[in-house]
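Each structure below appears as structure tokens.
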Structure P
Amino acid sequence: MKQISINGTARTDLGKKATKEIRKNGNVPCVIYGEKKDEKGAPVAIHFSVSEKEINKLIYTPHIYLIDINIDGEDHKAVLKEVQFHPVKDNVLHVDFYEVHAEKPIVMGVPVQAKGLAEGVRAGGRLMMMVRKLNVRALYDQIPEKLYVDVTSLHLGKTIKAGDLHYEGLEMVTPKEVIVCAVKMTRAAMGAAAAAAAAAE
């Protein structure tokens, strides 16, 4: 997994007016959740802001990152948890991070990429990737940048499900029945099959 560093500024005023001012100045309100709990058992949040330019580097990319966040001189290792976008303008309104530790597994969505030329594609079908990411659980230094799915032996009309995939050092969290990819029959393939059947008769 790639690493990236960003700098943040701690927030003390969490009111709507202060939040609006942060956004007006080209920054994004953020929260990082860690293991610390309050007296009620709820996660203790650290509130801070980061420039919109730095936040965009994390979001508008196909990569996943282990993020080194420096908040007023204090370092935190974290991963992206949730991003809120403006419903009309589509700019980033708020970002949640989750603090991670080297000895504790985390759950993370990892991009999926097909590997090889499917038998069904050779026969005229079309490979369809049904999901963009798969959720896995592992120590953060064991999580890869991508999960490759070997589709070489995938025939027309067949699928590969999350339950069919196994990766060393990773526990699959995505439900087993989720279809990862499939080879769909195209009109050309259907026509070729019909022609072959007619010729055989």
Structure Q
Amino acid sequence: MERKGSDTGTERLFIAVKLPNSPGESLAYECRALSAKLNFAKWTHSEDYHITLQFLGDTPKRSIPAVLEALKKASSACSPFQLQLDNWGTFGLPDAPKVLWAGVSGEIDKLRELQRLVISVTRPLGFIPEAREFKPHITLARKYRDEQPFSLGRLAVLRARESASQKEAGTPDWTVDGFVVYATRMHAIPMYEMIEKLTFF
């Protein structure tokens, strides 16, 4: 939920785990190949791959230092953990999804604990978390608009063909050693600018 300010200078912020280069490149390679076969209105730029922890919305610039200071408390209570890319899925109508996403596996309990910590330190500043359940994912594409209905079965076949053509199979784990605060830059490519990185102690 957005937190409105009275001043005119705001930043549209959210807090996320940034995907590092190795898994990001793997996703980007696959998405480039699939984009020729699956008609989505927009595919996410590889530098924008992330797992959202909390959306803050339009935040007064004068409030950002307090946000960053609060988030340092969350980062100081965490230790590094491992994640791995997992199955893909969709949000929205099965035949015409709004979002195509990649899931993650590994130390999900630690990821969920990080998300709870982030919410706990931003809530006193007036940021109210979304009511829906936290479902960690990486958005790959938005707004399916093909004449042929979308199908997870067809997606699985296309991905299997693509993985068979790659020289190396599998995606390595990566270590999550912190999280970032992003500002959204509408119509820019990539669209998200890192405001701050909070590293675990």
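Computed from the coordinates by the stated procedures, all read-outs in this text should not be read as laboratory data. What you see is a predicted model, and the numbers here were worked out from it, not measured in a lab.
A few points about this structure:
- At a computed -5000 (helix-only ellipticity at 222 nm (-39500 (n - 2.57) for each DSSP H run of 4 or more, over all residues; to 500)), which of P, Q: P
- Structure responsible for 33, with relative contact order in percent (Cα under 8 Å, 6 or more apart) calculated and labels P, Q on offer: Q
- Among candidates P, Q, the computation of Rg and Dmax of the Cα atoms in Å that gave 17.7, 55 used structure Q.
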